[in-house]
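Novice: Below you'll find a set of structures to go through.
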Structure I
Amino acid sequence: MDRLEAMTIVLLTVEKGSLTAAAKALNMPLPTVSRKVSELEAYLGTKLLQRSTRKLTLTDAGENYVNGVRRIMEDIDEVERAASGEYRTPRGELVLTAPMLFGQMYILPIVTDFLAAYPEINVRLLLSDQNLHLYDDHVDMAVRLGALPDSSMIATRVGSMDTLVCASPDFLAAHGVPKHPKDLEALPCVVFAGPSTTTWSFQDPNSKQKFEVNITPRLSVTGAEAAIQAALRRTGLTRVFRYHCADELRAGTLVQVLQDFDVSPIPVHLVHAAHGMLPLKMRVFLDFAASQLRSVLSKLK
């Protein structure tokens, strides 16, 4: 039995969620994949996977085994990188992820400049408003907006980002400028999944106490760009990150309101998994991107 191959199969089965998906990813017949997992379980003398027609789950022994296998695979990757010279010359593929609009506006220009400076590195940029898992989705580095959960990830802070409430001048002329966040309860609002849920948080400028206002949306959308467009068309007030509407604020087509009640800005980080030694391709990107992001974010304030 090839134990390294068996480890790879079990790990991929867990990541993909089924033996069928793992077999497809490995381009192997399903019976072969199933047999190799069974052989490994027989060799170890314990069950690793609980199979059912509906889902596949890890046993307690399987959980411990998979965690150990992940560490082994990371060590193998590190040894191979060292042997290939990746720690001496920046080369190889770099997988990055960032929120959709933030990635389009700020990360993509950084990546294209980076590629021009490092011809032996290729980049896969995954733009998604859902936080991709660094291990499960095989991501090297991620841009994260907001507080980070306690984890084994290594984070480099590159700045902060504030949220704001804005509307078009015509809308404010017709409906009046809100003086207090509670005024929003009686005004048309546009919400989207992100900082603009139906509960908006504010901070009292005197007591510094945070409080919430429940919003009844006139329009709900699934993206910041749509919320901005709706606000431009005088549909209502919306709450977005500053970078979402920086151009419109500068042009005067949107106006910020309730500035005195803004909550504290959220942090922006570049995060990566903890490595024994960070591959050179990641070290050079971290230095390159952190410097540029700090410059970009400081100009948005």
Structure II
Amino acid sequence: MTFRRVTVSLTHPALLLGTLLSAALPNAALANDKDCVILEESYAQIARHASPIERNNMLFSATDKGCEKLALLTLEDGASLQARDRFGANPLAHAAKAGQPELAAVFLERGAAIDARDLDDSTALYKAAETGRMDVVELLVKHGAKVDLPGRSGITPLGAAAYMGSMPIATFLIGQGADPNRIDETGKTAIVYSAGRGFTQLTELLLDNGVDVNARYGNDLTVLMWAAGYSSEAGLRDMQKVIALLLERGAKVDDQDNRGRTALMIAAELDHAAAVDLLLEHGADKTLRDSQGKRASDLTSLTALREKLAAR
């Protein structure tokens, strides 16, 4: 990447020092020239008389855009790595979310609090896992980040990776000791997210690492029930693969939740015809009733599916 000439005054000591420091960074070239030039020009106008809040805000903006040189300038001028934005996130969390491993490394070397939590209780590691930033995840764990420290709603970094379908991050975190059976505040574990969103390979990884295929979660739901009621974001073929995997691994097809609903009933109510067919092929009992006396055939809005479920 070539450097463009920037008509910014470098008379401020912090700007001069920052120019020298940027040479020490592997990716000192501006990640987004246009955005970074605009931010540099804005900072040059206020640098001499900037308040601590203004410096900190510029540090956040520079980090978000990957403007490594400018981020260093603000630090040399007094911006704080302990600063918090309006959501309670510190600069390290910004670097993690934005996928800026070089800046994250500098922040850690300068004493950034690695397990600091924002107003949602999310850590930098959680943010990195949630946004698929593998390089930052590895960096943070290497520097001692707690792999099971939960973030928003008690979801762990592994849970966030499972929700996003990030096989590399999930594999890495498990290898670093992350607990695949940890239940969050919503009564779910990582496998509920991976199975409910159609991530077959990740679901298999979790099963291979000690997750009980028939474990009960919030409202007495099993992972098969979650898969049968899969998210609309999941692809049909992906969900068929997940359901087939769970059944092959010994999922009990007729287990009932706290409402008496089976996986078949859940699939029927959501008009998931392919899931209904797969469950029936594996022996699902269509005569079972829930706590309100309803059978699967009573729950679907599809005529063809209702007839199939009502047939003897």
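Novice: Work out relative contact order in percent (Cα under 8 Å, 6 or more apart) for each of structures I, II, then name the structure with the largest result.
Specialist: For this comparison of relative contact order in percent (Cα under 8 Å, 6 or more apart), the top structure is I.
Novice: While we're on this one: Comparing FRET efficiency 1/(1 + (r/R0)^6) of positions 71 and 207 (r between Cβ atoms, R0 = 41 Å, to 0.05) across structures I, II, which is largest?
Specialist: II
Novice: One of I, II was used to compute Rg and Dmax of the Cα atoms in Å, and the answer was 25.2, 86. Which one was it?
Specialist: Details: I: 24.2, 75; II: 25.2, 86.
Answer by label: II.
Novice: FRET efficiency 1/(1 + (r/R0)^6) of positions 63 and 159 (r between Cβ atoms, R0 = 30 Å, to 0.05) was computed and gave 0.75; which structure, I, II, did it come from?
Specialist: II
Novice: The value 56, 32, 25 for Cα extents along the principal axes in Å, for residues 119-222 alone was derived from one model only; which of I, II is it?
Specialist: I
Novice: Right, next: One of I, II was used to compute mean count of other Cβ atoms within 10 Å over residues 111-118, and the answer was 14.2. Which one was it?
Specialist: Numbers: I: 14.2; II: 17.2.
Considering all the candidates, the number was obtained from I.
Novice: Something else about it: From which structure (I, II) was helix-only ellipticity at 222 nm (-39500 (n - 2.57) for each DSSP H run of 4 or more, over all residues; to 500) calculated, if the value obtained is -14500?
Specialist: II
Novice: Here's something else I'd like to know. Here mean count of other Cβ atoms within 10 Å over residues 95-102 was calculated and came to 23.8; which of the structures I, II was it taken from?
Specialist: For mean count of other Cβ atoms within 10 Å over residues 95-102, the value 23.8 is produced by structure II.
Novice: Once mean count of other Cβ atoms within 10 Å over residues 55-62 is calculated for every structure in I, II, which label goes with the largest value?
Specialist: If we compare mean count of other Cβ atoms within 10 Å over residues 55-62 over I, II, the biggest value is for II.
Every number here is computed from the coordinates shown, using simple stated rules; none is lab data. For clarity, every value in this text was computed on a predicted model and none was experimentally measured. Cβ atoms are built from the backbone, for glycine too; each structure is taken alone.
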